[in-house]
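Next up: some structures, all given as C-alpha cells.
Derivation of every value follows stated rules applied to the coordinates shown; laboratory data play no part. Note that this is a predicted model, so its numbers are computed, not measured.
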Structure P
Amino acid sequence: MRRRFFVDRFESDSAVLRDDAADHLGRVLRAEPGQLYELSDGQHVWLGRVEQVVLSKQGKSHVEFALVESIVTPAPRLHIDLLLSLVKFDRFEWCLEKATELGVNTIVPLAAARTDKPLIAAAAKRQARWERILLESAQQSRRLRPPQLAPTIEPNEAFAASSAALTILLSERQASPSLRSVLAGVSSLAEKSSVTVSLAIGPEGGWTEAEFAAAQARGFAEASLGENILRAETAVIAGLSILSFALSK
C-alpha cells in the first residue's frame, strides 16, 4: 500500500512536498525519481510521481511530484468531535494519535475543573507539537486530512458550542446508563447519510457536579463504558470504537 503525504496545494499538473515531510521522504524512505506516492491537499487525493528530491541541512528540503491520476476518496459519513480533558502530556499525545487513526474530525482540549493547573498553563506552548502529531498520524492512517485542533477551553464553553446531532458525556457514576443503551435509543441515526457526534471525556478525578449540570443543560447524554474506571486513553479508544461500530454503515 502506498504512503500518503499532505501538500499545501496542487498546481495544474504538479505538487511540492516541503520541510519535515520532505526530509522524511528523502532521507528515511530514500525516495527516488519515478517512485509513486499518494498526495492530499485536504480536499482531493492524487497519485504523484517523484520528479526531483532536494535535501537541505537548513530545513528547506523539498520533493517535486508530477501528478499522475486523481484518486477517488469518499467523504467520511461519521463526523466526531472529541472533547478531551487534558491529562499528562505523554498520555494526551497518545490519545491524539489514536483519535486520529480512529477518524475524529475535531479535537477540543478541555481545561476541566479537576485538570492539573500546570497542564493548562503549558497547553498553549504544545499546540504546534500537537498539530504535528495529528498530521503525521493522519498521513500514516491515510486520511484525507488531519483533524482540526481547537484551542484549550473550559468544558462549559465546549458543551455550549457543540451543534452535533448526538452529544455524549462519558461518566464514571454508577447510575449512568451504558453507552450501548444510549446508542440503542438513537439507532435511527445509523440510517442517515451523515452523522455528527460530540464525545466528551473527563480528566483524572472525573467531572464535577457543575460540569455534569452544564453538560446536561446543553443536551449531552451521560453514558458509562462499564463498571471499571478507565484511564483517558482507554476511554478514547473504547468510546470511539463503539461509536464507529454503532453508527457507521
Structure Q
Amino acid sequence: MRIRQLVLVAGQRDSVVDDLCSLFEIEVAFYDPGIIHFGLENAVIPVGDTFLEVVSPIQEETTAGRYLERRNGNGGYMVIVQTEDLKSEKARVEAEGIGIVWNADREEEGIHAQAIHLHPRDVGGAILSIDSMTPPKAWLWASSSWEKNVKTEVCNSLNGVHIQSKDPESMMRSWERALGKGSIYQDNQFQIQLEGSKVVFVEDTDGRGEGIDAFEINVNDKEKVLESAKSKGLIRNGEVYIGGVKFLLN
C-alpha cells in the first residue's frame, strides 16, 4: 500500500494549478468531466508516477465547499492510497466499523479501477480513499495516457502527507485502523510507514483545526526550488506554500 495521489481543494482551481505547474515544472494530464458528480471541477497532475489533484466547487452545498469554509480557505483535502487487494481492504475496513461513503468500479481502455472513500467522521483529518488499479501502474483518474505528461526535471514523486490535530496520537490511532497498519514514533512524530511513503501526525499550530498540514515531495535540487519559490512569492515562514498546503522538499 502506498500514497498514489494527494488532493488540494481551492476556491479557484486554476491559480493553484498554475503555481504548482510553474514551481515544479509539471503539467496537467487530465480534467475529469465525471467529477461533476460531486459538484466539482478538477485537474490531475503527474509527479513521476504519483499525482497531485486540485478540486474546486462549481455548485452550491458541496462537501468540498463546506470544507473550504470550515478550514478558512484553500488546503489539503484528500489522501488516495493504492492497494493490490481492494476486496480484502474493504472487508477489513467494514470489520473495523468504518463507514464507506462512496464506491467506484470502472473498466475503461483495458484498465480496471476500483475505489472506496472512507467516512471522514471515522478517520479524521482528510477524506481517505483506498484504490486499486489493474494493471497496477495505471491510474485511470489521470486518464489512460497520463504518462506522456510526466515531467521529472524538477520533482520525482509525492512521498508523504502530514495530518495536523490537537491530539496527533489519537488521530494516528484512527488512521491505523483505517489503513490496517501499525505506527512508529520517529523524529518526535507519530508516523505510519507505507511503501515509499508515509503518513505523519503533527500538532495543529496554525489554528485551522484538524486537516492536512503538508505534502512531502521529492525534488532534484532543493535549493534551486526554494529560490524559485521565493521569486514567485510562494514562501511563508521559510517554507513553500501552495493552495494552503506546505510543501516539504526532500
Structure R
Amino acid sequence: MSVLLEVKKLGKSFGGLRAVNDFSFKVQQGSITALIGPNGAGKTTAFNMVTGVIEPTDGSILFAGTELRGMRVDRICCQGIARTFQNIRLFDHQSVLDNVTVGLHRRLRTGFVGALLKGPRTREEKQAKLASAKYLDFVGLLHRANDEASSLAYGERRRLEIARALASGPKLLLLDEPAAGMNPQETVELVELIRKIRDTGVTVFLIEHDMKLVMEISDLIYVLNQGEEIARGLPNFIKNDEHVIKAYLGVPE
C-alpha cells in the first residue's frame, strides 16, 4: 500500500500550552487507521490541523504528495479530504436528501448556496438529487430521504453526516468519534458501514473511544497522551502495551 497522508513533526501551541508535540504518522491508502488516547490527549487538535480548521505551529502535512499546511479548509476538501465531527452538524430543518446534496457542493457549479436554495429543477439539480439518493442508500437512509433531518434517531443522524461527507467524493474520510452516543446495535452497524466505505476505496482515519470497535476494524493504531505519541502498532500490540494501559487506566508509576 502507498502512503496517502504523511504528517511530520506536527505541533500546536496555544499560548504556553503544547496541545500536540512532534507528532509524526502515516495513513496508508486503503487502510482503516485509528488515533486513540484519553480525553485531552490532542486527538481532535491533530484532526483539526490536518483539515485546516486550525493552523499548525510547526510540522508538515502531506496528502498525496501535496503540502496542506496553510491551505484553506475548502481547498483541502477539494484535494479529497472529508470529515465528520464529534458533535453532529446537520441542517436540522432541511430534508435528509438536501443535507447530502450540500455535501456535493464542491462538485456543483451552483455551489454551496445553490445546493440549499429551492429553485428551478435544472439538469444539474436533478443529477445532484440522484447522486444524493445513492449516498443515502449506501448508508441505509434512502427510506428517510424526504424526512426532516431533525426527525432522525441518533444513530441515523450519525449515518447522515457520514453520507454527506462521502458526497464530496473524498479519498480520505476522517471520522471524529463516530460511535459516541450509539447503542450496541448501532455500533455494530457502524462497524459494517466503515468497512463498506473502506471497501469502496475510501481510506478511513478515525478518532474513537470505543476500544472494542477500534480493535476490531483498525489496521494500525496511534496513541496520543498529553499531546505526544506513546505507542503505535497493530491492535494486538496496542491493547497489551503498558504505556497505553497506564494512560487509560491511570495506573500509578
| message | Comparing Kirkwood radius over Cα pairs in Å across P, Q, R, which structure shows the greatest value? | response | P
| query | Out of P, Q, R, which one gives -6500 for helix-only ellipticity at 222 nm (-39500 (n - 2.57) for each DSSP H run of 4 or more, over all residues; to 500) as computed from the coordinates? | reply | Q
